[in-house]
Structure formats: C-alpha cells, structure tokens
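Participant: Below you'll find a set of structures to go through.
We did not get these values from a lab; they are worked out from the coordinates using the rules stated. None of these values were measured; they are calculated from a predicted model. Cβ atoms are built from the backbone, for glycine too; each structure is taken alone.
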Structure P
Amino acid sequence: MLWFWVAFIVALMVVLALGEPALRVLAAVKAGQVIREDAPQRHQQKAGTPTMGGVLIVTGLVIGMLLAIGAQTAFAEPPFTRAWDPAVFCTTVLAFAGIGLLDDYLIIRRGKNLGLKARQKLLMQFAVATAFVVYLSLNAEMGETTVLKLGEMRWDLHSWYYPVAVLFIVGLSNAVNLADGLDGLAAGLSLIAVSTLGSIAGRGDASWVLQATGALGGACAGFLNFNRYPARVFMGDTGSLALGASLALIAIFAKLELIAMVVFLVFWIEMLSVILQVVSFQATGKRIFRMSPLHHHFELLGLHEVRVVMLFWLAGIVCGIAGFTIAWMVT
C-alpha cells in the first residue's frame, strides 16, 4: 500500500496548492454556478459560486498517479504489464472531463441550466467509452479481460463483456453526476468508494491501479477542503463525469466489477430514483419522491443539507464495508 499513499499525498498536495489560485481564476472569468429553477429554495443562494472545479480533481488525479508510477518505476518493479494502460486510463478520464467542461461552459455562457442536450452528452460519452473498450478488446488477455470475478467464481462473458463495460462506464459517470447536488456529497462518496477499491486491490496484484486509486482518493480529499459545506467551489459536470468514469475504469482494470456494484450502490440508488420518478410521472402523472435525485427528497422532508450529506456518506461507508467484507470472504 506504500504507493497508494504516495499517490494519495501527491494528489492531495497538488489540489490544495492549486485550489486558491483556481478559485480566483474561476471567479475572475465569472464561471459561476447556474441553479435549476426547480431546485430546493435554499439552493438559490448558491448561484454564482464558482463551478468547473472538477479541473482540480482531474489535475490531482493525473499528476499524483503519474508521479507515483514514475517513482515506483525508478525505485522498484514497474507497476504495469501493459505500458499503455495508464495512458489510456488518463486519456479516457480527460475525455469525460472535456465533455463535462463543454457542458459547464455552455451553461455559464447562456446563463441558464441548459448546456449540452442529454442525447448529445450521452452520444459523446458512449463514443469515448466505446473507444476505451476497443482498446481493451485489442489488448485482451485470454481468460482474463472478459471475465467477471468473485473470489474463485468466474463468469466469462466473452464478446458480451464489451457492451456491458460501455454501459457500466457511461452509467456510473451519469450516476455520479446525479449525486453531485449537495456540497461535498459526490466528492465524499467517491473518496469512500475509491478508498474501498484501493483497500481491496491492495490485497492482491493491483499493478498501477493502486496508484490510480490513491491519486483519485487524494484528489477528492483535497477538493473537499473547498467543496464541503458551505462550498466555495462546485466540481460541475467537469468533475462529476470524470469522477464516475475514473471509478468505473479502476473497477475494470482491477477486475473488481462485481464488488464495485456493491461499493457504488449509493450512486446506483441516486440514478434509480431519477428513473423511477420519470417513469412514474409519465405512466401515472404522480411522483414517487418529492424531488429526485433522492438527496433532494430528503432535503424537502426537512433535513438540513449537511445532515443529508452525512446520511449518504454513512450509507456509502456501509456499502464500502459490505464490498470489502464480500471480497475478504471469497478470497
């Protein structure tokens, strides 16, 4: 776990060092958050808070991970068997961040919560995820790449693995995006989730993935210094889409896809709440929740934002413990 902590500390320091200058730049260019008209009333006071802070998370992740990999390569065994894997990981995460950045830019420019159309955003996400799985297929390892593992149990999906992987990446990217609605919520849940994956991966041959988990955890921890309530900056789609993609890619490279479904359960529930709300309203004209995603429902029940975040963080910790316990029991 040494290199996990090296990557964690480097990413943490990068985000903390760049945070204040980044906030000043975002304020100077008037990159202020536009609040949805149907958001809970207390959220309207957050209008104008700098957004696109996800660039801090992505910068910390990439620098922390690559520096840790470089240090391990110099002082120990190279942390990977396929030299292109870390580069493809970083490129894919940056591509998702770019999609979010474009969406954030359009929202700020128009002064309305109208950025990319949903189908445009999804089309770009599917294109990037598909490019990633094409790389996987071209570098597939027989009996390994397309296999889902749970201890000694193995399920080889063969060619079906690749479309499932695309759905996994795009789905989780959007699930994290939906969870990014309260100060510190998405960043905190991501920190819990990636720390759990790092703990599980660190028990085996994690290759360079251990540095990726450490760097992402450090970047999220550093970002929380600026994003905790009351938030001084929001990650925007720049951060949330990249966060979701990076979590999915880590699970894929570490072959922890099934365990990750448990670890990421809070994100899946957030997304499911939106789907159920839409289906219910279209089918019956009635809403299941006072508002979706689910965290807004709890807000409208009267819970303060901080209490809701703490409740969801606790749920994330429970899911992390459950995932770690399952991994420990089956190995």
Structure Q
Amino acid sequence: MSIDEERAKRSEARDDSADGARRAAIAKDASIGEVDWAEPPPGTIVGRFAAPSGSLATWAMGDPSNPRVVLVPGVTGSKEDFALLGPILVEGGYSVLSYDLAGQYESADAAPGPTGHYDYDLFVNDLIAVLESGAPAHLLGYSFAGSVAQLVAVRRPELVRSLTLLTAPPLPGQTFRGVRMIGWISSLTSAHQGAGLMIWGIVTNKNKVGPTRLEFVRSRFESTSRQSVDDIIALMRHTPDVAAELKATGIPSLVATGEHDLWPVELHAEFAERIGATLAVYRTGHSPCETAPHQLAHDMLTLFAEADGSVQADS
C-alpha cells in the first residue's frame, strides 16, 4: 500500500469514527427527559466569585488541574443553563466554571458601574477577572454573552484558548433587526418594552419547554434585576462589530446555532465566515446547550483539541 493510500485509509477511518460519535450524540440528546434545573449536577461546587461588579454566583465542575472551560449565560439566563453541557465537558477531560451575569438570578446584587447602568465594560471586566483567576480557558458565550466574549477575546486574546459563540447575535448594531418574523418591530419599541416582550414570551412558554424547565425559568425572574434585563436589551441595540479584530487574533472559533434560532441560519453562517469560525447547526432552537448538549459538546471538544494542539505546536 502506498503512503497516499495509507493516508486516505486513515482519513476515512477518522471520518467514520466522527460520524459514529455524532450519531451517538444525536441519540443521547433525543433521550433527554425532564431535568431538575435548579439542582447542581453531582460533584458541582457551588460558590461565589468576587468580580469588579460584585459577588457572582458560580458553579465549578471537574478536576481543577484539568484545562479550563468557562461558560457564560445570556440575558435572563444563569449558570444552570449549562447543567447538561458541563458534565459532558468534564467527562471529556476538562474543568468547567459557569456563573450568573451581574444583575441576573443569584448575581442580582452585583451592581451597575459608575454610569448607573449595566454596560459592556462591566460585563467585559467581570469576565476578564474570571479568566485571570486561572489558566487561559476555552470560552463559551451564550446569546448576549457571545458579544461580551468577543470583546474579551479581542482585548485579551492571551486569556482565550478557543471561543464558542452559541446562538450569539450575528449582526452588529441593532441586532434585533435580523430576528425572524418580528425583527421589524424592534425599531418601534423601547429597550424596556423589548425586554418586557421577551420576558412575556418566556413566562408564557412561547419556547415550548418542558414543565420543570418552565417552572425554573419563571422562578428565576423573581431574583433577576429588571434593570439589568432592560440595560442588556439596550446594549444589544448597539452590538459591537469586532469581527475583523477577532479573526485577526487567530483564536480557533465555533459558531453554534439551532435551525430554529431567533436569527436565521444564513446570518450565523455569514457571521462565522466573517470571523473565520467553523459553523455548527443543530435541529433545535435558541438553546442547544439545553436541548442538544451532547452534539454541542462533541463540536466543542473537537474545537478544544484543535486549539490545544496548536498551543502545543507553538510551544
């Protein structure tokens, strides 16, 4: 057998293995039942982190000596959104830290900065502090936190080993203009009204989640600061465009979304191309970390292997 034939055979074997792993991940996701979202996964350390904005609620999973993954939830979200994803990444050989954004859920007491508002600098500085507290990490930003994660990656690329943007806003500026069906109305409402519409959609279960999930997300609003939600919606009307700078960092990146996300897949694909990222699309909606965690973890672990390999090659 020639060298070229041997290489082709090995490539086919890798492809078959990858296809098998993906099929297994799809099957596992299809079998997910009801989850107690308020209950930390076994072995989770529940804690607090002293961030510039105040005390942030955290979940830590896995052996802290393993490479780090930091998972950041979006507006009206919390660390619990990664209750399924985190343990899969731990099983893959990583330690995982997630936290509630300032003003959100159990970090509600973390206060706005000198401006009196929750602004980009507040969220960026908090995330930088989290990353500086340990070794450089693989970073995931979910929805709004994807914009925050991009700003951090551009400002402090040495802290970020890889970047996963999960259903993150794909359009700069007034990003809601690209939302399916109702994007046009976003220019006719205030940030407070837009936040109210979003909260109404969540609590009336327009996302069609299961009963335990619905109970949890409804109860979470009892703690979350309404000002923080209003301010974040206002920030998303001014989404920074750092695509060129992000691409220039060379950080291995993944844009992950669902077929039925708020923004059409085409916009996510264009965004991925702009930043030089791989695109992953799942047969779900805005929350693949909840509905397709095994598939998302499969793609993240592939990204991590690529990023860790490049770090080893450079050293």
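Participant: On distance in nm of label points 7 Å out along Cα→Cβ at positions 52 and 172, which of the structures labelled P, Q is highest?
Facilitator: P
Participant: Determine which structure produced the value 68, 41, 40 for Cα extents along the principal axes in Å, calculated from the coordinates; the candidates are P, Q.
Facilitator: Of the options listed, only Q reproduces it.
Participant: Cα extents along the principal axes in Å, for residues 116-155 alone computed as 44, 22, 9: which structure among P, Q?
Facilitator: Structure of origin is P.
Participant: The value -23500 for helix-only ellipticity at 222 nm (-39500 (n - 2.57) for each DSSP H run of 4 or more, over all residues; to 500) was derived from one model only; which of P, Q is it?
Facilitator: Clearly, the read-out refers to P.
Participant: Separate question: Quick check: 16.1 is what I get for mean count of other Cβ atoms within 10 Å over residues 244-251, calculated from one of P, Q. Which structure matches?
Facilitator: Q
Participant: Next question, about the same structure. Compare relative contact order in percent (Cα under 8 Å, 6 or more apart) across structures P, Q and report the one with the greatest value.
Facilitator: P
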